[in-house]
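Nothing in this text is a laboratory measurement; each read-out follows from the coordinates by a stated rule. Since we're looking at a predicted model, the values are computed, not measured. Cβ atoms are built from the backbone, for glycine too; each structure is taken alone.
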Structure P
Amino acid sequence: MSSALSGVEASAIGLLKRAVEQDGKGKAQEALVCYKEGIKLLMEVMRETTDQIRKQAFRQKIEQYMERAEKLKNHVDSQIEAGKYHQAIQITNDSTGHSYRSMFTPYLDELVTEVHIEDPYIRSNHQIYNLLRFCELLVMSVAPVKRIHLLTGRDENVHLQHNKLGELQRSLAEHSVEMIVSYSDTLHDRVVRFNNGWIIKIGRGLDYFKRTGQYSIGFCDMDLRRCHETTVDVFHSKHTKDG
């Protein structure tokens, strides 16, 4: 087996191990994403393998993972259909591995064209940077996002806040994404809604990362950034907020 193919196999094994771990923790959507990507890579390895014994072993593993993924998907679909889907995630103090990519990618698919963000604290510099990181995730994801609706509170220096958000709006427009900004003085809840039905409520909104040194691990890769304690509740609704 070539070194390149060995690398693909290692990636497949890593993804499928994570799928089983997430499955065991009750994180169905995360598990399904990992099953899908892991199976895809393992099938690639199987096709390129000439050893018939190894090929048969890969085929059996793929069938096992596909069977589990199908059962899990059917369970999630039935929960969604009954309006009973709810996943609770606890982010513990100082824990890592909770980047926006890790948190939101399982719910972004080809059906997502609009995103609604309600967060009263997109005001200070680091909070607007958090929004920027989230928007970068949307631009880079498989979702063909065309419009982002932001509802937030007014900063004391609303002119500066408006200028910073305006720069982000212009940058998003270069990627064919429109961002509509509205303000509320009474907003309290923090929620992200995708128009494929997924609703993610985070106790601290997008602002759950701790500060770190500019030259410290975790400054760039947010999966390595330590977090504040918060709760995340994931729901699904067929009745999403109108655009």
Structure Q
Amino acid sequence: MSKVTVIGAGNVGATCANVLAHKDIVKEVVLLDIVGNLAKGKALDSWQQAPIDYYSTHLVGTDDYAATADSDIVVITAGVPRKPGMSRDDLISTNAKIVNSVTESIMKHSSNPIIIVVSNPLDVMTYASWKSSGLDSSRVMGMAGILDTARYRAFLAEALNVSPKDIQAVLMGGHGDTMVPLPRYTTVSGIPVTELLDSETIEKIVDRTRVGGGELVQLMGTSAWYAPGAAA
């Protein structure tokens, strides 16, 4: 893969760019933000990390969409994060305008990218980006399936005192209260989780997964960024 662009150099976007660089699977990561010096500074900081962590992905920061030209993948993290007491749906009006504008700017410079949406409320923003892009629906997606499944696996690993790497899980539905973790399709090193935990404990973990993002907002006063950035 040649080029990935991350739109938004806030906590989630910067984390996404940094994680992607560490994987060393793309030649260049472009980090774009309307605050150009913020994107340039974070990209430069990550690039200076390369000799320490031994990766060769080059990072570029910018506020100019021309620098995103011919991107293979574009990750949209731009938008207003949640604050305590807010639901994801409270962000629809503001973030829809941002995501639509970002998508239109992307498409002026990249003809057929894959677009991955992170902005909340994620399911609605993914639809908005798809409509604005004119791309086939298979090329526009949200990252929530990865994030929600990761949270579910992390909570199970904590309860069982095992590595998250040993847990295989399936989670369906939207990003929020409508998500549906599936314990009967969840295993720990091949052993069904229903044989390792009682139904009450599993249900508590399922409920915690559904409000996993809200728990972090309450703790930090804003939306999470490490796991969402890595999930994207």
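Summary of values
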read-out	value
Among P, Q, structure where mean count of other Cβ atoms within 10 Å over residues 58-65 as derived comes to 15.2	P
Parent structure of the calculated result 0.95, given that FRET efficiency 1/(1 + (r/R0)^6) of positions 114 and 162 (r between Cβ atoms, R0 = 41 Å, to 0.05) is the read-out and P, Q the choices	P
Given -0.69, -0.91, -1.02 for log10 I(q)/I(0) by the Debye sum over Cα atoms at q = 0.12, 0.14, 0.15 Å⁻¹, calculated: source structure among P, Q	Q
For log10 I(q)/I(0) by the Debye sum over Cα atoms at q = 0.17 Å⁻¹, for residues 42-97 alone computed as -0.74, the structure of P, Q it came from	P
Test item: distance in nm of label points 7 Å out along Cα→Cβ at positions 74 and 186 calculated as 3.6, pick one of P, Q	Q
